[in-house]
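So, here come the structures, one by one.
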Structure 1
């Protein structure tokens, strides 16, 4: 039951993430709201990369980030990031389809070399926090980036504030 719910949420949220990444304009790819922030391109690429982590999280008991190398491409190329996103979504979907209720309960650990950075903890907790919620957090950041640069934010859970204003004004 939990696995089926995760699969349904995954599919729904992939559509929302795709809309958001497609809204990233090349003209603002280097925007960053503060000196310590990522650029818009780096943030988009990070969102696309999280989908890659589904494989290591769902199929390995110990995921060593030091030995897992993903060719990300140029963060300043939004088309490359969109391609990375689509490829990683396919990998994530395949990994999700292999998971069982029992495997969600098994311990999982993330390492970088010899250093443990997360876990051990139940794989299902990691899936919710490190994968699903992590993406939602960074999508929220991307919405702020888009608004700060005067770009249109796509509706992901219904119309955005701007879309509702447009609809209200059209009715008047």
Structure 2
């Protein structure tokens, strides 16, 4: 399965809309959002997404209860700071990643094949031990001027970054 990875959207509706178009055109089976949506109104930009979305909260997300409610109305799950998933036999940890020590500890624990995080606004796909650690970069493009997302192939554990 192809999994779409996104983080740090920071209320940028145009960027979210473009990311959703890319995910749909690539026929991803699942989207993982590593947090920092910021405001609940942004959920509307995900209405056209043609697969399930699972997300976690980031450090600048405002009304978490309303974020949960709005995304839930679309059939999506955004309700915690940390999620564990298993997709095609691949164990995935999803978190925003404020503390790099926690990301490293999760990777070195041996429990996960993949750890997905955001927060740094910097693209990353590297191995720590046997675990693939991925940050799709900043979808908003506010800090580095490059809007990016990533695609993760569960069959090969290859990551492809998409800039838009």
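Given that distance in nm of label points 7 Å out along Cα→Cβ at positions 85 and 101, derived from a single structure, equals 2.9, which label among 1, 2 identifies that structure? Of the structures listed, the value fits 2. Sorting 1, 2 by relative contact order in percent (Cα under 8 Å, 6 or more apart) from high to low puts 1 first, with the largest value. Figure out for me which of the structures 1, 2 the number 93 belongs to, where volume of the Cα convex hull per residue in Å³ was derived from the coordinates. Computed on structure 2.
When distance in nm of label points 7 Å out along Cα→Cβ at positions 13 and 29 is calculated for each of structures 1, 2, structure 2 gives the greatest result. Source structure of the calculated read-out (helix-only ellipticity at 222 nm (-39500 (n - 2.57) for each DSSP H run of 4 or more, over all residues; to 500), -6000) within 1, 2: 2. Computing mean count of other Cβ atoms within 10 Å over residues 109-116 across structures 1, 2 gives 19.4 for structure 2.
Throughout, read-outs are computed from the coordinates displayed, never taken from laboratory work. Bear in mind the structure is a predicted one, so any value in this text is a computation, not a measurement. Cβ atoms are built from the backbone, for glycine too; each structure is taken alone.
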